[in-house]
Structure 1
Amino acid sequence: MNPSVGIDLGTTNTVVGIQVDHTGPRVLEIPQPVDVRNRFELRDCIKSAVYFESADSAVVGAFAAHRIGAFKSIKSHMGLRWRMPHPHREHILVTPAYISAHILKLAHTELLRQFPEWDQSAIITVPASFNTDQRKDTLKAADMAGFMNVRLLDEPTAAFYYFFEQNRDLFRTTAEQRVLVFDFGGGTLDVSVIRVKEEGSTLLVDAFGKSRYNNLGGDDIDVDLAAFLLALWERQEGLRLEELPTTEQKSIFQLFLHRASAYKEEAEFYLSSGQPLSEFALEESISGTAKRSVQLQKRLAREHYEEITGRFFLESGDLNVFRPIGQALRIASSVLPGFKQEDVDFVLYTGGASRMLGVKAALESYFAPKQCFSITEEEACNTVALGAASCRFDEANSAGGVLMTHRLLESILTREDETGAYVPIVPLTAEASSEFKEVSHRFVLQRSAVTLTLPLFRGSDAFDNDLMPMQDLMLNLPEVVSAGATYTLSYRITDDKTIQVHARISTNSGKVISVGSELDIEQDARDVTTLRVPLARIN
């Protein structure tokens with residue numbers, strides 16, 4: 001049996017969805033140690049944590065998440081030049097892709113164990129706001145983990161596809177629907193605007209608006225709650241955490257963070273059923289320079305709890321749930337002129353953090369009178385993986401007559417040496433294509449060079465006040481080219497939304513040189529050494 005596989009490689013949890021027939025997708029349970037190292041339990045998600053026990057042995061999942069020194073929330077570092085020493089390999093630096101590969105390797109191993117005939121292909125989801133470097137790191141991790149054929153799919157689009165699968169008739173009876181998908185997970189908040197319309201016998205699913213990348217997630221709410229409870233404990237004990245030994249500080253904070261996360265889930269359950277909040281109770285011992293007992297009991301009123309956990313649901317402040325919504329709507333209006341917030345037909349929300357009552361209240365207030373509802377309350381953490389698996393199944397079986405667009409939804413720009421002006425290389429409206437498209441602007445080489453280096457920036461357009469720098473694009477020329485030579489650039493976007501760039505240089509002697517490159521992370525010698533280190537044995 002060859003299952004269709006969709007994997008939500010998340011900041012906090014990684015979920016594997018599979019579909020084997022037309023009855024629909026399901027979550028694959030993965031055995032992993034949870035509380036006791038050598039006792040394995042089936043869980044419907046993998047905690048996105050890796051703990052290296054030795055130079056060639058690692059544990060992945062729930063048990064690793066509770067270990068000091070484990071690598072966690074690595075997704076937030078994808079695509080960056082983030083490097084950390086390997087705990088047991090001197091002079092070796094590990095990369096985000098290398099760590100992520102261990103998480104994916106656990107999924108890969110279990111898939112092959114349960115389905116020996118699996119073709120090792122999968123759809124892996126990423127935030128819609130991931131740039132080309134972050135997407136390349138994801139593909140690199142999948143390759144290291146042993147996957148043979150991987151396609152990337154934006155997380156909000158995957159979540160929407162799951163909803164679409166359950167409600168196909170709804171979309172076939174209307175000319176066009178415009179849906180805002182609000183995906184609030186543990187580590188990221190991702191917003192997309194999706195247009196669904198019939199074109200003959202085919203349904204077109206077109207994501208034409210998205211938010212920018214941000215690190216706002218449910219984990220931030222856990223940290224706020226943990227910090228409040230920790231402050232109560234400090235006052236009760238008459239001490240400050242910073243006065244304790246470093247190892248004790250880490251252990252105590254992790255203890256409060258873990259318990260605050262569980263308490264938040266309990267509190268949301270009681271609030272949704274109209275009951276008073278349960279008491280927060282913590283009583284554990286930790287080992288440090290001496291055995292220390294950590295105890296705290298506190299009952300919070302609903303108003304107090306909502307005040308502590310609700311600062312991201314206010315429109316004040318630089319970091320809140322409304323800013324990504326505004327970003328997605330602005331991009332949508334650039335792609336589809338005249339589009340405005342009132343043109344959203346309804347709002348879907350998903351992701352583990354979206355189950356908070358504060359999220360629902362914030363969205364309903366912002367979009368009133370439009371309807372806002374969860375894709376599914378029961379599977380809020382799993383909709384992305386299930387949607388990806390369902391999409392892969394439909395692709396493999398040519399079912400459903402669904403066509404998806406692949407828009408980049410951001411401009412990639414460079415800056416001219418002579419004028420300092422920003423020039424778009426890839427326009428905001430660009431879509432995936434097999435053909436290279438030429439940039440109309442003609443560039444001039446300001447100095448003789450054997451390497452063409454272009455500073456790159458990402459944003460909405462040349463007048464964006466929040467342009468973000470990217471890795472410089474470096475094109476190695478086959479010979480020295482004199483100053484004054486002119487060149488043109490052309491680009492191509494792949495279905496995975498990575499970008500390829502070609503330069504065509506006309507030298508002063510009349511010779512034409514063509515060079516090309518992917519916008520990829522340039523690796524120094526240390527990185528190359530790191531990536532050649534085999535994955536640790538997962539046991």
Structure 2
Amino acid sequence: MSCLRRQREKGKMRGSFRRFIAVLGVVVICLSAGAAVAQDLPVVKGKKVVASIGGEPITLDELQGEIAGVKKELPAGQKVDRKQELEVLQRMITTRLIAQEARRIGLDALPEVKKTVESYGRVALREELVERLTKNVKADEKEVERIYRDSTREWKISALFWEKEEEAKGLEAALKKEKNFGELAKRLVEERKAKKAEVGIALKPKDMDPDLRAAVSGLAVGATSSVIRTKSGFVILRLEEVRTAEDPEARERARHIALTSARLEAVKAQDEALKKKYVTVRQDVLKSVDYESPTPGFEALLKDRRVVAEVKGEAPVTVGEMTQEMRYEFFHGVEGAAERKRLNAKKEQTLNGMLHRKVFRKEALRLGLDKTDSYRRKVQEHEIGTLFGAFMAKVIAPEIKVSEDELKAYYSSHMQEFTAPGMIRVRSLAFATRREAEGAVEKLKKGTEFQWLAAHAEGQVGKDAKGPLTFDGRLVVTEELPDGVRKALAGAKAGESRLYAGPEGYFYALAVQEVVAAAPQPYEEARPAIAKKVAAEKPKKAVEEYADKLRALSEVKVYLKS
């Protein structure tokens with residue numbers, strides 16, 4: 001399975017419960033654990049319990065874990081009260097009620113549900129092992145420093161540019177001997193012996209042309225390069241200085257990169273050790289598989305039962321299984337010659353990925369990670385989300401209907417959402433005094449052409465003045481105008497002129513060229529958007545109503561008090 005496909009499937013698995021939360025219109029909030037812990041909560045199997053639904057407990061850990069992944073999205077300093085905590089808990093109760101009902105009517109036995117849960121279980125189990133392997137891994141401080149220095153390094157460079165190589169070559173020796181490269185560079189440009197000079201420019205390596213970056217990286221401070229060919233011409237440059245800027249954020253990024261690399265190395269080392277312990281690859285069989293050859297052909301290889309790799313205590317990997325995995329990775333098709341050539345190049349990588357998943361699962365089971373609370377909680381949460389999705393598809397969705405009357409009722413009660421805003425087209429002249437601005441308004445009212453007035457009116461604010469408003473005749477939303485301007489233009493019609501005194505001390509002659517009144521969008525035009533909004537609300541309401549019925553029939557106990 002390709003990395004892309006695995007990531008996509010993993011994203012779908014992890015997203016199931018999140019999609020449910022979105023359907024309910026939830027804005028997830030951060031749980032204040034301290035308040036809940038302070039209560040005298042019941043304990044089941046060593047875990048504090050905040051609620052029970054038909055005998056199925058919701059633990060404090062589960063409540064905290066459900067929202068831990070979104071804490072970073074909360075505004076800084078936001079406080080959460082007990083009422084909000086209880087709202088989070090009530091939504092969790094709703095999901096459990098729906099999941100229990102889904103099991104009662106047999107949705108957990110559906111092949112697609114079982115396959116999804118089992119598939120996620122395998123992924124989660126490998127993740128448990130990876131988390132254990134990388135838990136105590138630390139970033140190499142020397143590597144952090146190297147990455148940090150590389151990312152914050154700046155080169156101070158002077159350079160000369162030519163269009164012709166022979167011109168650059170003719171000056172190369174003189175430039176290498178010259179102590180003051182910058183002065184000579186400027187003089188050569190003035191004498192038209194070079195096209196352009198740049199002196200003392202500070203650049204980060206990542207921002208440079210690759211050819212220039214490669215040349216500079218090999219220079220000592222004060223050294224001058226030979227002629228460098230680039231896409232735009234020829235260059236000789238000198239490295240004047242190397243410096244490093246202090247950047248705390250860059251240092252944190254460097255630490256993250258180094259830590260990620262160290263963790264990957266730990267996983268890679270374990271992968272190699274487990275394969276050495278458990279796996280035997282039949283290289284002769286692997287080499288014999290030729291996806292470019294017309295015989296036996298891709299379809300025939302899908303049925304090939306030859307063993308390409310043995311795994312102690314596990315089922316072996318066959319050529320057919322490896323070929324099927326490659327079909328998944330090349331989901332756009334493997335018929336073309338180019339695709340078949342890529343298959344040959346990738347068959348070993350694909351096999352290694354399959355073996356990685358096998359040996360990591362084997363090791364995780366050996367360590368008993370499938371019995372840990374962390375693993376079981378992940379699988380349980382995913383199962384709940386999967387059951388909810390199945391319940392929505394099989395029970396809720398078929399019953400959801402949107403009538404024309406409902407759409408029209410929504411349109412009537414939300415008219416403001418479907419009303420085009422009022423707009424106005426205005427041109428302005430800014431003056432230093434009220435008297436001059438009033439004079440300009442009077443001239444506009446008497447029919448003076450705006451362009452002529454703009455060119456001849458005295459007392460206008462200069463172009464270098466700070467802060468004057470400018471309206472250039474473009475349509476603007478009336479409600480978005482500054483309050484004072486909006487009041488000055490209230491009730492104005494096209495062709496009228498108004499005076500406006502700005503708080504910054506300038507006075508304006510405003511010429512109204514066009515007024516577009518606010519107008520409701522016709523129902524037929526708004527209908528597609530309305531239908532989408534109403535349809536989105538229906539599942540939420542249907543779930544809430546169904547959950548209310550289930551609450552009445554179930555034994556629901558809430559121990560987290562208000």
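Nothing in this text is a laboratory measurement; each read-out follows from the coordinates by a stated rule. Keep in mind that what you see is a predicted model, and the values were worked out from it rather than measured. Cβ atoms are built from the backbone, for glycine too; each structure is taken alone.
In table form, for the structure just shown:
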{"read-out": "Structure with the greatest value (metric FRET efficiency 1/(1 + (r/R0)^6) of positions 189 and 373 (r between Cβ atoms, R0 = 30 Å, to 0.05), set 1, 2)", "value": "1"}
{"read-out": "Structure from which 20.6 was derived, mean projected area of the Cα convex hull in nm², for residues 53-196 alone, options 1, 2", "value": "2"}
{"read-out": "At a computed 19 (relative contact order in percent (Cα under 8 Å, 6 or more apart)), which of 1, 2", "value": "2"}
{"read-out": "Among 1, 2, structure where helix-only ellipticity at 222 nm (-39500 (n - 2.57) for each DSSP H run of 4 or more, over all residues; to 500) as derived comes to -9000", "value": "1"}
{"read-out": "Source structure (of 1, 2) for log10 I(q)/I(0) by the Debye sum over Cα atoms at q = 0.07, 0.10 Å⁻¹, computed value -0.87, -1.14", "value": "2"}
